[in-house]
Structure P
Amino acid sequence: MSENPKPSAGKFDADNIHRLAARVYYEDTDFSGLVYHARYLNFFERGRTDSLRCLGIFHHEIATHDEPTAFAVRRMNIEFDLAARIDDALVVETIYRPSKGARLMMDQRMLRGDETIARVSVQAICIDLTGRVKRAPKWMTKLWLPKVITPA
């Protein structure tokens, strides 16, 4: 859409995977120093939002665009493999999958070094500002289509 007024924190690498560095802070943990299960959703949301920002899709602009649009998570399947701990340096990977119509499909992983901490498959949908499902605007799909990775 417009020139990015605020740089993204992450980036797409040559493999078309978006990577965002993250740190686990005290506020993310429970009494044991492990990341509280619901906080994983925050890390994954930041990864998705930053990947869109890297593509030139900014939440603050799409709601006021000629075709006002927002995203809503319709389905999410999360698997926890290991526990993330206070002070861990993490990387959130976001992969765009083939999508059509109103859907935007993504897979994400949270890594600590080479270890997979958690994985999530996300189906988001495009909606208008009244909450009705709508096809993704063409200008938007043009931006994410080059980053789509088809599963092997």
Structure Q
Amino acid sequence: MLEEKILQDYKEAMKNRDELKKSVLNFLRADMLNVAIARKKNKLDDEETIAVIRKQIKARQDSIEQFTKGARQDLADKEQKEMEILKSYLPKELPMEEIKKIIDDAVGALGAQGLKDMGKVMKEVTQKIAGRADGKIVSELVKAKLQPDVKTEE
């Protein structure tokens, strides 16, 4: 499980005196523990762990943007390194063509006929993609598929 791998890497970072990785993983483990307590669980499954990691990556992206605007490149670089450590725990991203194929299959299987069916399609697609693609991109692609006259960014 992903949670055990993070714990092992944390222990290894402590042994190797890798302060940056130790700090990032310690904060991640604390966040995971908080989520587990909130959900009344002892451990998170991999999907829940990935959701916590994605949340931390998003926070780092926001920080990088703010530090860059504030002309603090040193802090932006530190956040970038931390984000790379977190990204190493995410599953490999799916290529755009594969995401579109999964969406096409889901729309066909459900007989979706417009935006009113977007929730059903998103539920189906999200289960198949399982954290291997950005939800915002998936949502835009599903919307474009269900409402072809809407233009999306690609």
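For this structure, a couple of remarks:
- Structure (P, Q) behind the derived value 0.8 of distance in nm of label points 7 Å out along Cα→Cβ at positions 62 and 126: P
- Set P, Q, criterion percent of Cα pairs over 18 Å apart, for residues 86-141 alone: the highest-scoring structure is P.
- Given -0.31 for log10 I(q)/I(0) by the Debye sum over Cα atoms at q = 0.08 Å⁻¹, calculated: source structure among P, Q: Q
- With distance in nm of label points 7 Å out along Cα→Cβ at positions 14 and 38 derived as 2.6, matching label from P, Q: Q
- Relative contact order in percent (Cα under 8 Å, 6 or more apart) - highest-scoring structure of P, Q: P
- For helix-only ellipticity at 222 nm (-39500 (n - 2.57) for each DSSP H run of 4 or more, over all residues; to 500) computed as -5500, the structure of P, Q it came from: P
- Comparison across structures P, Q (criterion: Kirkwood radius over Cα pairs in Å, for residues 30-69 alone) gives the highest value for P.
A short reminder: the numbers here are calculations on the coordinates, not readings from a lab. Bear in mind that the values here come from a model prediction, so they are computed numbers and not experimental data. Cβ atoms are built from the backbone, for glycine too; each structure is taken alone.
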